[in-house]
Structure P
């Protein structure tokens, strides 16, 4: 049965693929937001496994779409948006 993990087991190093997929998300952020909108995204091996409005929703969607040959993986996940988290702060400072 396919199984996703949101982190490595205690004491085990984070897989190299996690960092590669985080870099892939950052490099493709604009395209991903255009395609999926502002959301949580789960990626493994440079492929989008699932999306959702919450992290739990994104992981549940990923589990449903996970190919049978993949099992016990640690995918990368992130909230994607083109909005700056500092926008509200800057507007308040200028007022």
Structure Q
């Protein structure tokens, strides 16, 4: 990757508070901030939860068409409910 493209991407990540840059002489060292200093965006979190739930549902529907056996289908249904509940717990608590 060209250095100017890398610099542009790192600048965007830094502006979004996804990485922290520290200047050391002529170099800039980047690191991922700790969770305590990271910004939390509820809209992004909700979007990820919804996308995950849709993905789980779509995966279960696709699986139910090609996987025989009622127990396997029930297992995927339980997995979807558990995964959605965990995602909602992360958002709400």
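Results, tabulated for the structure shown:
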item	result
FRET efficiency 1/(1 + (r/R0)^6) of positions 30 and 54 (r between Cβ atoms, R0 = 35 Å, to 0.05) - highest-scoring structure of P, Q	P
Kirkwood radius over Cα pairs in Å from the coordinates reads 16.8; which among P, Q	Q
Answer label among P, Q for the case where helix-only ellipticity at 222 nm (-39500 (n - 2.57) for each DSSP H run of 4 or more, over all residues; to 500), calculated from the coordinates, equals -22500	Q
Origin of the value 19, where relative contact order in percent (Cα under 8 Å, 6 or more apart) was derived from one of P, Q	Q
With distance in nm of label points 7 Å out along Cα→Cβ at positions 14 and 62 derived as 1.3, matching label from P, Q	P
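Every number here is computed from the coordinates shown, using simple stated rules; none is lab data. Note that the structure is a prediction, hence the values are computed from the model and not measured. Cβ atoms are built from the backbone, for glycine too; each structure is taken alone.
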